[in-house]
Structure 1
Amino acid sequence: MGRAYAAVTLDAVLDDTDVRRALAITAHPDDVDFGAAGTVAQWADAGVSVTYCVITDGDAGGFDPAVPRDQIAAIRQAEQRAAAKAVGATDVIFLGYPDGRLEVSLKLRQDLARVIREVQPQRVICQSPERNMVRIPASHPDHLAAGEAALCAIYPDARNPFTFPDIADLEPWSVKETWVTGMERANRYIDITETFDRKMAALHAHVSQHPKPDGLDELVRGWNTMNAQAGGLPDGHVAEAFWVFETG
């Protein structure tokens, strides 16, 4: 599959074939599908076991007032499981924090450190803790909190055996590399032209979130076409963009 990368040199980035497990940590159901589902599909094809960790219950989402609010969380969990299946992710963990009220608490850091120790991923995808002033929807307050908490859990929490006594029974774990989505800058562009249809299948699984699903393909293709152009890919290609750095 074609890949294109930005001019920034990355040292010792793992090859997909050298990664056994990857973990995507996001605030809401569907966040990983907008930011990284095409890349996840490629990793799964390469034999990587991909786990999703969704921090909130997603109950502030949806558009149909006829759907009882107390049913939204369960609906969104089912949608995320279907979306994960579309791209080959093997497991989905829901932490159940309230949607729209996420904060970088010590409890959240501990919960994420626990998940990292349980999954033992070589790679983690997370959201940016920095506000994107070019594309503000990428910087929902829950996204920013999720990104900051995830990075705290990656370093130093999950690797430090003395940080959280409540999870001291789990082996400390160092994540080798982290892939951040939603930033204004990128140093790695993944050509998802061959997996774009699977990405869109994942996004269309989130039925409760799209009042006009017919326009979703054009919208996402437009974003991913801009990524491909920024990454120097040929015309007609689409890409997902990340800031990748070593954390292990």
Structure 2
Amino acid sequence: MRKYIVAGNWKMNTTVPEGVALAKEVAQKAHSLPANVELIVAPPFTHLACVADALKGSAVALSAQNCADHEKGAYTGEVSVKMLTSVGCQYTILGHSERRQYYGETDEKLVEKTRLALEAGLKVILCVGENLDEREAGKHFEVVTAQTKAVLYNFTAEDLMHVVIAYEPVWAIGTGKTATAAQAEEIHACIRTVVAEKFGKEVADDMTILYGGSCKPSNAKELFAEPDIDGGLIGGAALKADDFIAIATSF
């Protein structure tokens, strides 16, 4: 059965004390959510252990924003999947557009990161999406299809039970622009079709696909009403507990 998820990607924001306070406020306000809606917060690496403590006893899950593509070793500045599980992470975000754009993250690296994460017992939120040039050139379906296949087709149907897809229209991240509900829905439906082609309709129907482009309380209800949009990967609005919870109650 498909799960509905609202995940907050804090990016490089908040100090540790600010992050702990935000996590506690989110956890406190999450009690009224329906049982089929999962809340996830993804603070910076430095916060993870403290935020894990702040979330103890709550239904809010903890995610990292990235992980290394090696299990261990001489990789200064990197954080391994075992480090993440050791502090209580249940998820990691992989392939965020900012990682692809600013740090040259490739599909090949994402395959290895996904493999390591799944082997360590982490669930993966895998991001795909087109930039403005690709959207204006009419290549959005082609780009998203290629990104989805390049990673997911290396895994099994059983693996996909632990993978969530987040569609990011890169042109709508941090710009205040938002894809219309119809624009978002057609890409989500495309992703589900790509999954079905390889793994079957049942696996595709069960997969959670999130919208990740400037989702906020004012547009969440319209987006989440679409049949293939199962929640959101939230950026700026996740830094305010009231806004984050308001999005989560929009189903």
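Structure notes:
- Structure responsible for 13, 44, 32, 10, 0, with P(r) over Cα pairs in 10 Å bins from 0, in percent, for residues 80-199 alone calculated and labels 1, 2 on offer: 2
- Comparison across structures 1, 2 (criterion: relative contact order in percent (Cα under 8 Å, 6 or more apart)) gives the highest value for 1.
- Parent structure of the calculated result 1.5, given that distance in nm of label points 7 Å out along Cα→Cβ at positions 16 and 40 is the read-out and 1, 2 the choices: 1
- Structures 1, 2 were compared on mean count of other Cβ atoms within 10 Å over residues 64-71, and the highest value belongs to 2.
- A value of 17.1 for mean count of other Cβ atoms within 10 Å over residues 24-31, calculated from one of 1, 2, originates in structure 2.
Bear in mind that the values in this text are calculations on the coordinates, not laboratory data. None of the values given here were measured: they were computed from a predicted structure. Cβ atoms are built from the backbone, for glycine too; each structure is taken alone.
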